[in-house]
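Following are the structures in question.
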Structure P
Amino acid sequence: MSLDPFASPAPSVDSDPQILTRDDGTTIAYHCINGKSPGVIFLTGFKSDMAGGKALALEALCQDRGQAFLRFDYFGHGESSGLFKDGTIGLWTEDAVYALDHLTEGPQVLVGSSMGGWIMLLAALQRPQRVTGLVGIAAAPDFTEDLIVSTLTEDQNMDLVRNGFVEIPNCYDDQEPYRIEQLLLDEGRDHLLLRDEIKLDMPIRLIHGMKDEDVPWQTSLKIAELARTADVEITFVKDGSHRLSDPHDLERLSRVVSALLDEIYD
């Protein structure tokens, strides 16, 4: 894989993705640009895809800097294979690690949005020798247990037992609630991180809106408290909601990632 920063121009939003086939035959759709190290990998949120504003803003940043960049869709998301209902935290983490192993070279900075913040921590724990920095945007480790299971009503728990899934409101789309599978909740318990020390030693940067109604900003404090590294910085956005996708939010994200890359590079 070439690391020439000018070897591969950034793809347009409308261009077809490249396809990586895993050993089990499932496919991961992705876009990447070659460039210098450390590279940047963007990890999307729950039921999101790689065409979102944060992914594209980081791609533009990396192209401007001549930095390598990768964005991709997990199993059951976007243009990758599989059904969303069959996905789990473990499977999506496997996708992230597989993409890291097969589509990148050298040190990488992982940037995770919401659920992607959980995935980035899990991936970094599996590949600490490859991951040189982390940036979480409203990072949501343990959300299956702490933000779903713990808040289900008696009727919702009955639905879960009876049907094997439960529907919860989607704050971004009143017409289509989230369908949460029992499989997702059960398997998520195998990957909980906020119960003990998170044994990571690389620098961590966290951005969290204080008006986030989906993932409490205190979650970022918990990550900072439990991470083994002392190099943790949190940016709280007083009026910020969960998405943090407005132009000024994207500018802030680009500044944080750029500063971390400069720090690592130096």
Structure Q
Amino acid sequence: MEHIDYSSWRIKPNSSVKLHEIDTWPKPKDVPSDDAWRASLHKLGDKLNKLQGTLYAGKSKGLLLVLQGMDTAGKDGLIRSVFTHISPLGVRAEAFGAPSALEKSHDFLWRIHQKTPALGDMVIFNRGHYEDVLVTRVRGWVTKETCEKRFEDIKHFESMLHDAGITVVKCYLHISKAEQKKRLQARLDDPHKHWKLQPSDFEDRLLWPKFAEAYEDALSATSTPDAPWYVVPADSKPYRDLFVAGLLVHTLENMKLEMPQPLFDLSKVKLD
């Protein structure tokens, strides 16, 4: 996956995103076999593990990966695949459900800020602050005008994180409605996956056009040089996983991470 031109999947600032014009499947030649997927993921995992170790040791920078997508887009599966071989030190995933009464009594970013990375950390948001301009809008809990104001709040928030040394990378896992149908049916057919299902999965499917419009507005308004959005073709699970793993390696390499200097003169250490 090192041949991917990630910039071609990056949403340019102030652009007008039309999701139906963006492929949910990669080109056939880019869909890996199972063996190629495992080999490439293992190779990328080794690189990612070393880079994350340098990030954790240096504690001068941090990384936030935001994952968004329609139901069944594969956020959980991606996290399992990509981070399987990564040291748990300094890495954590955060999932954001419906806000509690306390969280509702604060501004919408209050609960988010508490979960952002410290310097040295890598944090994955399985959904996040974008839920407050997506599901809230589609469900009619906030107006489009309120969302537009929140877009500005989000951009300022992410710019602040960037200024504090946190690199923000955002991935929209782009699946088709037909692929979602297959995945929902697979969950219905497998008793071991019934726990994943909830009424909102099927209610939201009926609102697909409204969710697509809300995503298009959010992606268009909030992809910035400091916190870019990438649209990831996600109908192919192996391609999706390799895309994000490669993007993380690419991002961390460009962060110019360095190991800290030893705390004392190691040349003077003599082992008996």
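Every number in this text was worked out from the coordinates using simple rules, so none of it is lab data. For clarity, every value in this text was computed on a predicted model and none was experimentally measured. Cβ atoms are built from the backbone, for glycine too; each structure is taken alone.
Structures P, Q were shown, and helix-only ellipticity at 222 nm (-39500 (n - 2.57) for each DSSP H run of 4 or more, over all residues; to 500) at -13500 was computed from Q. Among the shown structures P, Q, from which was the value 0.70 of FRET efficiency 1/(1 + (r/R0)^6) of positions 67 and 203 (r between Cβ atoms, R0 = 25 Å, to 0.05) calculated? Derived from the structure labelled Q. I have 128 for volume of the Cα convex hull per residue in Å³, calculated from one of the structures P, Q. Which structure is it? It was calculated from structure P. When FRET efficiency 1/(1 + (r/R0)^6) of positions 195 and 227 (r between Cβ atoms, R0 = 35 Å, to 0.05) is calculated for each of the structures P, Q, the largest result comes from P. If Kirkwood radius over Cα pairs in Å, for residues 51-90 alone is calculated from each of P, Q, which structure is the one that comes out at 11.6? Checking each candidate, the match is P. For relative contact order in percent (Cα under 8 Å, 6 or more apart), which of the structures P, Q scores highest? Largest one: structure Q.
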